[in-house]
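Below you'll find a set of structures to go through.
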Structure 1
Amino acid sequence: MAEFIDGWQFMADLKRTVTFFGSARCVSGDEWYEESRRLGYLLAKDGYSVITGGGPGIMEAGNRGAVEARIETADPNKDKVGDSIGLNIKLPFEQRINRFVDKAISFHYFFVRKVMLSYYAQAYVYFPGGFGTLDEVFELITLVQCKKIPATPIILVGETYWRPLLNWIKQEVYENKRAIDSEDMQIYRVVNSAEDAYQIIKHSPERREF
């Protein structure tokens, strides 16, 4: 309960946020690290705050791009640059708060952190990742499908990574088993670049119901 209270208080004043998900294991120079970095830069320069899990890999890249946008935009007359935010998880290995996070909070419980990551972002962006990323994308798709949250852009970056999974969903889950409806496959979008993801987010409505 204390972690929920701390999380709500931390999130209370954040506006126009976009949450990034993806592998903690990729490094600077990797294709998707650089796309995440680019998207963080584009969003922050346009006034969006970038929220990540605060760790390395894709998370670091998104935060890094946001910080680079702020450093570049030194003119005080320009629109406010978005913040670089990290919602960290305490793990015995791998996870740490990256050095590009401006505002951070750490959680012990995964489920509390997941609520905060998915609370009221204007969009959710998923780069290639492992079990954690897959867990998070399916949870968000389910919340939209069941109308527990409004229809919000869920953007999957990386056609070659996501397409085999999406083909399996279409062929096995939808066509063979009829376990989902055709409109459920419209909940998410697949893109190949930071610029494409940015255009979807830029033209999406602002979340106001919270």
Structure 2
Amino acid sequence: MNAVQSYIALDLELNNAPDGSTPNPKIIQVGVAIGSWDHFADNAIITKKWYLNPEEPIYPFITQLTGITDQDVQIKSVSHAQLAEELYALCQEHRVYKNFITWGQGDYAELKAEFDARNIPFKFGGHRIIDVKTFYTLHMLAKSKMPNGGLSSGLAEFKMKFQGTPHRADDDALNTLRLFFTIVDKQTKLYYLINTAKEI
């Protein structure tokens, strides 16, 4: 792994009904984590979060899950335009790899959809994301295990503890990036062992 290449992990918190039935749930919090392998090794990953106002009451279930209240989004929210500007600036400042790292498939598409709906340009991001959940699923299936559970389960499989509080966008992004680095590092070591064995 290139120790100095920076990567950015993205996570969203959405205002969704307890049964997940809300069509196109609105974003209420965006979190990112930025770092490179050497930052990860030194425990110096940068995190940042923003609140967005969904202009609707937050479900009590979501407040209980995320800690985000109606007052939070009323007082702390930024506009989508400000979020896009600041997020783009962070990506440029740290020269991050062009594809966002996520846990699951939807977060970048949902964020981009809210930007597009407001005609807000966001000129960063590749045509795909790096989904750490897919790597975890492959790892579990290769071990003849069911890939159940969420991010905390993924961390536990690699003997890692969740840092921070689950369902806080910045903390979820941080742990997604930590798990990404751990999986890639283990895969790099595996390839090294295979290549070394071929030389014997």
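Remarks
- In this comparison of 1, 2, the computed figure 11.9 for mean projected area of the Cα convex hull in nm² is attributed to 1.
- Highest-scoring label, criterion being mean count of other Cβ atoms within 10 Å over residues 114-121, among 1, 2: 1
- Label whose coordinates, when helix-only ellipticity at 222 nm (-39500 (n - 2.57) for each DSSP H run of 4 or more, over all residues; to 500) is calculated, return -14500 (choices 1, 2): 2
- Given 21 for relative contact order in percent (Cα under 8 Å, 6 or more apart), calculated: source structure among 1, 2: 1
- Source structure of the calculated read-out (distance in nm of label points 7 Å out along Cα→Cβ at positions 98 and 162, 3.4) within 1, 2: 2.
- Here mean count of other Cβ atoms within 10 Å over residues 130-137 is compared for structures 1, 2. The highest value is that of 2.
- For distance in nm of label points 7 Å out along Cα→Cβ at positions 82 and 122 computed as 0.7, the structure of 1, 2 it came from: 1
Every read-out reported here was derived from the displayed coordinates using simple, explicitly stated rules and does not represent laboratory data. This structure is a prediction, so every number in the text was calculated from the model and none was measured. Cβ atoms are built from the backbone, for glycine too; each structure is taken alone.
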